[in-house]
Structure 1
Amino acid sequence: MTTPIRPRWEWALHDDEGELLPEPVTPVFTSRFDAEQWLGEHWRSLAGAGVSAARLHHAGEPVGSRVDFLLP
């Protein structure tokens, strides 16, 4: 019996120049909802760590638009 493959959702985090940041590393999620909820809860701390944008990936492929972190 084989184990079903679960969907993999994860965030790619970018700096002000649009370069991919190696850290901080985000968790891998089994649903898009969980991934988006996590970003909604953590974007301020990510921005404080130098992240200026995030892009959601599903199974390694970009999904949707980039999310820019705009602080007031």
Structure 2
Amino acid sequence: MAESSLRRTNGEHEANRALFGTVHEVAVRYAGADVSQVIAVLRGRLAGVPGMDDHGIRRIAEEISVGRDPSGL
């Protein structure tokens, strides 16, 4: 049972790393861009990511559009 839990935790960790890496890449490339453009890019790159709804994507896009990198990387 512990091994299964560890695998799930490692899988979640890797998924989070991929998510934050994607947000970082978008932040570097689209810093200062129009919010609607950043939203479109994020929607394409984060399609199918659990928990990423329109509100979350907009919030991230707004940060990127003013030159911030919300990934923390």
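Please treat every number below as a calculation from the coordinates, not as lab data. Just so it is clear, the structure is predicted and the values come from calculations on it, not from any experiment. Cβ atoms are built from the backbone, for glycine too; each structure is taken alone.
Brief remarks on what is shown
- Which of 1, 2 leads on mean count of other Cβ atoms within 10 Å over residues 10-17, largest value: 1
- Parent structure of the calculated result 13.9, 48, given that Rg and Dmax of the Cα atoms in Å is the read-out and 1, 2 the choices: 2
- Entry that produces -8000 once helix-only ellipticity at 222 nm (-39500 (n - 2.57) for each DSSP H run of 4 or more, over all residues; to 500) is calculated, selected from 1, 2: 1
- When relative contact order in percent (Cα under 8 Å, 6 or more apart) is computed for each of 1, 2, the largest belongs to: 2
- Parent structure of the calculated result 1.2, given that distance in nm of label points 7 Å out along Cα→Cβ at positions 18 and 50 is the read-out and 1, 2 the choices: 2
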